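So, here's a batch of structures to check.
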Structure 1
Amino acid sequence: MSKLWGGRFTKKTDQLVEEYTASIMFDKELAEEDIQGSLAHVTMLGKQGILPADDVEKIKDGLYRVMQRIHRGDIEFSISDEDIHMNIEKTLIDDIGPVGGKLHTGRSRNDQVATDMHLYLRKRVVEFVDLLHKLQSALVEQAKANLDTILPGYTHLQRAQPILFAHHMMAYVSMFARDAERLQDSYKRINMLPLGAGALAGTTFPIDRHFVASQLKFDRVYENSLDAVSDRDFILEFLSHASIIMMHLSRLSEELIMWSSTEFHFVELDDAFCTGSSIMPQKKNPDVPELVRGKTGRVYGNLIGLLTVLKSLPLAYNKDMQEDKEGMFDTVRTLQGALQLFAPMIATMKVNKDRMRQAVNQDFSNATDIADFLVGKGLPFRQAHEVIGKTVLYCIQQNKYLLDLTLDEFKQFSDLFDERIYDVLQPEQVVNARNVYGGTARVQVAEAIARAERELEQTSVWTAEYSERSR
């Protein structure tokens, strides 16, 4: 059969050109969305009297059969038919005859493919909010189980101040909450209908774009036909949000990798999420966080790739824009895999509370509290800072920690020291002294957990509602 667009041509397309320009190898992933859009479109054509009711019913029945065949894997897609749209249309025509060719009345592949991608990303965004919800829930449960676990907090990867392990977990809950908010906000820009824009200028047929939007549960219709077919901002926005999520996952991955090492031994990942060595039988490698850390780069690359494709394209559609899909699909798969693995990996992670406590007891991360103690006695902070610096230097030279010093040793550096210094230096006291909103004090972290649980309940409601709307 000749090309569906072949009337103007006198030669067959070169085989290499067909292979190079075809997108069916990857855009077949849009098959369900393509049929979903076509069903709404042909329903509208019937409503508007553009197609007779009998033709509409034949086309709809044929599209449902094509969908069933795709689900069964009965259709072999062809490169010669270029893309998912032409493959489905040809399959439909083979099934119901020439009437299938009427489906494309009043639309172009340009507005058709844009609609498919809006439908596709709309579903994915809701799925990712749900996956982030599961990961946040796992982090919250670890936080609740470790409200009394203290570990060193770090700056510059140097021990800085003691914090609750729960506080550390809740930092990531906050990061992923922002990620979920960004995805939720992007939904309103994804949930816009481009169909009806035609190739670039609209159509001469009396179509009803708002009816199609209601059929497909879109909230809005693109105001400008040129913008409708050339807009890929919604994909860029998704790729940007995905890149930030992967960055957050990568930061957490780095900490899990370090904490799993013998040098730290703060946590142990479950065997189900680790692998061994082919030569060193003692090894337990944190491959999942390592791969997530590595795959972050490819997600960044997909964002930069599409930005580069779009940076100098004139309006409206250009073949360059075919490059919008592979990176999007790859990012969806990469992010999906990472989030699906991270929630159970965090949930099953063992926390070595004793090792964390030992680390806190063998450092100088409580030094700031001595300075605060002296400030409370009236010493200016800068002078107190110098006193504690000299005290720490003395400890290092004597191979001691601050709690090992006698009161006489403390008084070498300031007469303001008294017996209360030993209470001030206890890790629990250091942690609970930071009793400010957002601080690491136990009461503040417990309240943060309660707030997060309430927010997660709201996210569950949003996910349930928008999952239904995106079907």
Structure 2
Amino acid sequence: MNDGSSTEALLAILRTEIAALAPGDRLPSSRDLIARHGVGPVTVSRAVAQLAAEGVVVTRPGSGTYVTARRTAGSAAPDTSWQSVVLADRRIDAAEEETALPELPPGTVPLSGGYLHESLQPGRILGAALARAARRPDAWHRAPAAGLATLRALFARQTGGDHGPEDVLVTAGGQSALSMLFRAVAAPGAPLLVESPTYPGALAAARAAGLRPVPVPMDDRGLRPDLLADAFAMTGARLLYCQPTFHNPTGVVLAPERRRQVVDVARAAGAFLIEDDFARHLGHGRAVPRPLAADDRDGTVVHLTSLSKPASPSLRIGAITARGPVVRRLLSLRRADDFFLARPLQEAAVELLSTPAWDRHLRGLGTALRQRCAVLAHAVARELPDWTPAPTPEGGLHLWLRLPPGPTESALADAARAHGVAVDPGHRFFPAEPTAAHVRLAFAAAAEPADLAEAVRRLAAAARSGA
């Protein structure tokens, strides 16, 4: 009999014997088990370890092995209510996060979420980049706290202006960058000005850091500088979060004359402006405006970007570009949080950004996104003519629509799910009370462009069902 079958045979015997014992009873010693069952010490050791892993017994060194209390199907559930007192009011609600990726029933067409379908991701290029990175002799060496110098230089060039590698901190994606910034720049309880609507992940990160999001209205030309100045004056805020280029969820680009005004208003208030430039590589083929940070020399603008959107959700590489003492503050936070980011992934990002195939991917992606956006917009106009869309975006991954009077967003989303399509209810994007009922529709998450038209047909059926 081999060791495996001996162990299984002994386990069966011990389980039968344990069933007749009471909690706290002591099992025979290893020596007794060896003698009684004619097995070796290794077999006994493995059997007892397996029972301990299952929670059937507990081993007390120097004392013996004892039967644990049995949990029956009708026994009381563990009581963790004490944790509510300890956690107090530090509520972190990830249930509303778009970063959550719920399992969709088979056949459901996703018009929700914020990532590319795998057919739009550069899987082959990513695989080749990771393979080349893994072959480097220093691939598994410790990385600098701020990130690899070569990668920081690439991100500095993307930010523009006279930024250099010394101004860049490599992060584990855009969400991590937001979390770091909100904790580094503002104290718990401080106000944070945000566009309304805005990215739900930013709201979650802000609230997790103890900040108070304060809405600032926007229109079809982006954030309104006049109301922004009023918000700074009324709240005393020292931090603004905005998405000037292909805003999520509306797709709006901050108007040229407002870009300088918004920075000037923040500077006059003595505030930081966090520029979330997540969609820089998601343009639909037209010129993309320069980052606000490219023309800022005073350290007002803190720029962040990520490779997760244009490449893959699992390429958790982003960057913060900033000037002044805030860079040292972020580095201190990095050393307190996790010391440094995994070097192989940074090396793979360097390989990816340095190959001509990356530029070809971005050009092809822009074309594909433009086509998908047009398909979705035309389908909505045909099937849902009473839904009011924001201006068709020239970049990004979404359409933003105001709903007509009728069922609530949540009821519509539930009905849509029942009809085989997933959508994002609009209330999640507002830091305070929504101005109206909205829905966000993604055109990059479905497998094929044809799926988008089918999804809108299902969505129209859901709306007609009186959700």
Seminar exercise, completed: If helix-only ellipticity at 222 nm (-39500 (n - 2.57) for each DSSP H run of 4 or more, over all residues; to 500) is calculated for 1, 2, the one returning -13000 is structure 2
For this session: Work out Rg/Rh (Cα atoms, Kirkwood Rh) for each of structures 1, 2, then name the structure with the largest result.
Result: 1
Exercise. Who wins on FRET efficiency 1/(1 + (r/R0)^6) of positions 221 and 349 (r between Cβ atoms, R0 = 41 Å, to 0.05) among 1, 2, i.e. which is largest?
Worked result: 2
Problem set entry | Of the structures 1, 2, the one that 20.9 was derived from, the read-out being mean count of other Cβ atoms within 10 Å over residues 325-332 | 1
Exercise. Which structure, out of 1, 2, was mean count of other Cβ atoms within 10 Å over residues 133-140 derived from, given a value of 12.0?
Worked result: 2
Seminar exercise, completed: The value 26.1 for mean count of other Cβ atoms within 10 Å over residues 301-308, derived from one of 1, 2, belongs to structure 2
Seminar exercise, completed: The highest value of mean projected area of the Cα convex hull in nm², for residues 213-412 alone among the shown structures 1, 2 is in 1
For this session: Given a value of -1.03, -1.19, -1.30 for log10 I(q)/I(0) by the Debye sum over Cα atoms at q = 0.12, 0.15, 0.18 Å⁻¹, for residues 45-228 alone, point me to the structure among 1, 2 it was derived from.
Result: 2
Exercise. For mean count of other Cβ atoms within 10 Å over residues 317-324, which of 1, 2 scores largest?
Worked result: 2
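Coordinate-derived values only; no laboratory data. No experiment lies behind these values; they were computed from the predicted model shown. Cβ atoms are built from the backbone, for glycine too; each structure is taken alone.
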